[in-house]
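The data blocks that follow each hold one structure.
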Structure P
């Protein structure tokens, strides 16, 4: 899961080749494939991804790949950002170690596309590289390790190389520490873990287009120990969809709502500064402002903010309060 609460799926979309029909089946196509030649969602479903390289499915908005916007790639391969602009979860910076983006199911951290050249934190900043490459094949009859399997389709314009996960093979690059292991990670130093920890990286190519296996490889490095827990006491569930969050003692008003060109945040006379943060539905900070000690009001300009649902968080050192607002111009 990424740090904004959005789920991370692997490369699959539930579709695989069905030998008996000579076509793909399963997932959004219906039916069931053989599960031998498994379709790559990042390749097959590109037209369905939003600007942040994610999409909804099965009631769950999720990513399969590096969560930086299509429009920020060095080679833009989707024009969806022209209609639905976004910066994604983060913006790739080739001169800085990528931020901590989230955590995999086995508990290890996930970072963006750039890290330290050497595992000990030295060598400058470089792009983390996938050890996977496309196989040199024209037919699909065996796996990369030589295992004989039910045939898939021959490589063609209809079934191009790279359409299936099994079209890839992993190659070790022992002399270059920036190449990742078979799980798409490595043990290394990061800004958050100066003593070192195993990390996954969201791999991209030289044009910043997503590169297989995208985040976590076909297998995890660690043990998957997730489970369910039973809570016996009564609970209240809060989500961004239904949140009012007004459980704090701060006396604050936010208006107008719905808003068009601005919102005003008004409080009682305060002894401490209040930090005001405007956040979008994905958890990205859009604007920040302050209500200074001795004042009661601040204004946030919405002229560059797109229509949608946002959250205004007002906080001091001891308390905070969050309001849901709608921008509708």
Structure Q
């Protein structure tokens, strides 16, 4: 099992940074623009990007999204991402920890994060479908404790599992099982999609189950359906990867739907967000935090300095977007005027 998981993770990493893995469709944020404030009535240095999320203070409203773990390359990437998160004051989430439940030796590729970045807000990650495959609250708690995490993501990836040859497609009764985990553990449970978006009905059900926050993870970024099709040896699965490669709800639409359904609920926006201006738009549309993966993965494969530079650039872009729209702090972004772009 561990050998199979390790090979799959290596293949995922290899394909994730290729152009073939990216959706052709946009994330929906291009349809919105922040109104330019000619008189922002402040100095750029006055812009304050600090936030509090789930009781934890952060210097920026950014999460380095779940990416990888369980391989030698993943150790290198996670160490570099951890250094970037520590340097900038961002949060970080790791890739699926399922492999470390089966192979204790794989834990080092995850524990390197806390060892490298002792002060960051850190989230672990397991597949929600694994709750139907023998993983229980005790396993979730162990994964969190071994990582030294502040909470755990449970990810939803029904389409990916349906196309993946080794996929687990039993997604029945997951709301109840997620609720049972929430009640059993002493830390926050967050739920995320992996690039197809979360709909308002699912968001309401997750909130009712006690989930602490939801990452809408919409379409517009990496296509895990396409990745599974690319790594498939079965022609039918390869075809499905192409057929469903653009499937999902765009990030901006999923974010708006979930915000309307849950007006005061902690929401994270991710899915094809590639720069600080898009992050600002997502925050103005109702996100409490923004998560990014692709741009940071490519940087972290090179070095920690590249990862720090990429995160610094994103933060600088966010600050300028706030400045020229007159938002002194992140909370003020939600009161800035957004304009729908007519094309």
Query raised in the report: Thinking only about FRET efficiency 1/(1 + (r/R0)^6) of positions 15 and 175 (r between Cβ atoms, R0 = 35 Å, to 0.05), which of P, Q has the largest value?
Result: Q
Query - Structure (P, Q) behind the derived value 1.01 of Rg/Rh (Cα atoms, Kirkwood Rh), for residues 23-150 alone - result: P
**Report entry** Among P, Q, structure where helix-only ellipticity at 222 nm (-39500 (n - 2.57) for each DSSP H run of 4 or more, over all residues; to 500) as derived comes to 0
**Finding:** P
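Comparing P, Q, where is distance in nm of label points 7 Å out along Cα→Cβ at positions 7 and 295 highest?
Working: P: 4.3; Q: 3.6.
Top value of distance in nm of label points 7 Å out along Cα→Cβ at positions 7 and 295, among P, Q, belongs to structure P.
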Query - Winner on distance in nm of label points 7 Å out along Cα→Cβ at positions 199 and 287 once structures P, Q are ranked, highest first - result: P
Report summary line: Taking distance in nm of label points 7 Å out along Cα→Cβ at positions 95 and 135 for each of P, Q, the highest value is that of structure P
Query raised in the report: Here relative contact order in percent (Cα under 8 Å, 6 or more apart) has been calculated and equals 24, so which of P, Q was it run on?
Result: Q
Query - Structure responsible for -0.72, -1.19, with log10 I(q)/I(0) by the Debye sum over Cα atoms at q = 0.10, 0.14 Å⁻¹ calculated and labels P, Q on offer - result: P
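Laboratory data are not the source of any read-out in this text; all were calculated from the coordinates shown. A quick note: this is a predicted structure, and the numbers were derived from the prediction, not measured. Cβ atoms are built from the backbone, for glycine too; each structure is taken alone.
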